[in-house]
Each structure stands twice: as C-alpha cells, then as structure tokens.
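Some structures are shown below for you to check.
Laboratory data are not the source of any read-out in this text; all were calculated from the coordinates shown. In this text, all values refer to a predicted model and were calculated from it rather than measured experimentally. Cβ atoms are built from the backbone, for glycine too; each structure is taken alone.
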Structure I
Amino acid sequence: MKSIAISYSGYKTKGTIKVEPETSEKMITIRFYQAGEGSFTIETELENGTVLKDNEGYIEGGYSFNKVVTATEIKNK
C-alpha cells in the first residue's frame, strides 16, 4: 500500500488523516476521536496506482471499525 487516508466530518470537526507507510507492514492502526455524530470515508492508493474508496458513513464517539484492504476492495474484517 502506498497511502491510506481517512476523511471525517461531524459537529464542528472536519479533517483528513493520511498515512504513507514506510514499510510493507501487514497491519496499520489509525486512531481518531469523533466528538458526537459524524461520517467518514477511507481512500487508499495501492503500489500499482489503483485507488480504492470506501464510503463507510455514520460514526459516533466510542465506535470502532476494522477494515481489510485487498487488491480490489476495502471490506469489513
């Protein structure tokens, strides 16, 4: 994976967290705190230039999620 980005928005919060892994680790943990209700999307660029996007939707404080990125999709673990 070349990069992964999580874009989020909610009440008075909006931003993007982008990670460009330095190694070919198999697992990456990204943490952020969502104050109140909001939404997020995940976008990743693979080494071959393919861009995958996942519109997850609703999230609120205390939620967590696990995603798996394959060569063709981003899916729930």
Structure II
Amino acid sequence: MDTPINIHLTGCPNSCAQHYIGDIGLVGTTAPGGGEGYNIVLGGGSDTDQGLARPLCGPVPSAAVRDILDHVVGR
C-alpha cells in the first residue's frame, strides 16, 4: 500500500472516535444472537479528503471483522 489507512474504532453511541471520518470505521454493537459485534463503514475522510463514511455491513460478529477487512483492503 502506498498510503496509510486511517481506522477509527468506537463503542461510544456519541461517535467519540469519529468513525464517520475514518477510511474504515468500526462501531461496536451487539452481534446477531448476542455477543460482541461491529457495524463497518468505509470511505470517510478529513482535511483535503473530506467525506462521510458509508455503511458497508453490520452488525457482524467481532470474529468476522478481520476477514471482511482483509477482503476490503485486498481490493
């Protein structure tokens, strides 16, 4: 990769980690069936790359996040 990826991770319902301006945003939530899960958003930015992230998927179990992000970053 030529540039770093900006990842914002939050469990705060008030968006304290500003997940919506990260290249990848992870928002903690309850997964289907209970347990730890995340909503995943993509495409946010700040400064010269301003934009709000759009939902990719979720809620997904925390165990699935790595495989999903491996797929996204690999493309």
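Laid out as a table, the results:
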quantity: Structure responsible for 17, 53, 26, 4, with P(r) over Cα pairs in 10 Å bins from 0, in percent calculated and labels I, II on offer; calculated: I
quantity: Structure (I, II) behind the derived value -5500 of helix-only ellipticity at 222 nm (-39500 (n - 2.57) for each DSSP H run of 4 or more, over all residues; to 500); calculated: II
quantity: Computed 23 for relative contact order in percent (Cα under 8 Å, 6 or more apart) - originating structure among I, II; calculated: II
quantity: Entry that produces 0.6 once distance in nm of label points 7 Å out along Cα→Cβ at positions 17 and 65 is calculated, selected from I, II; calculated: II
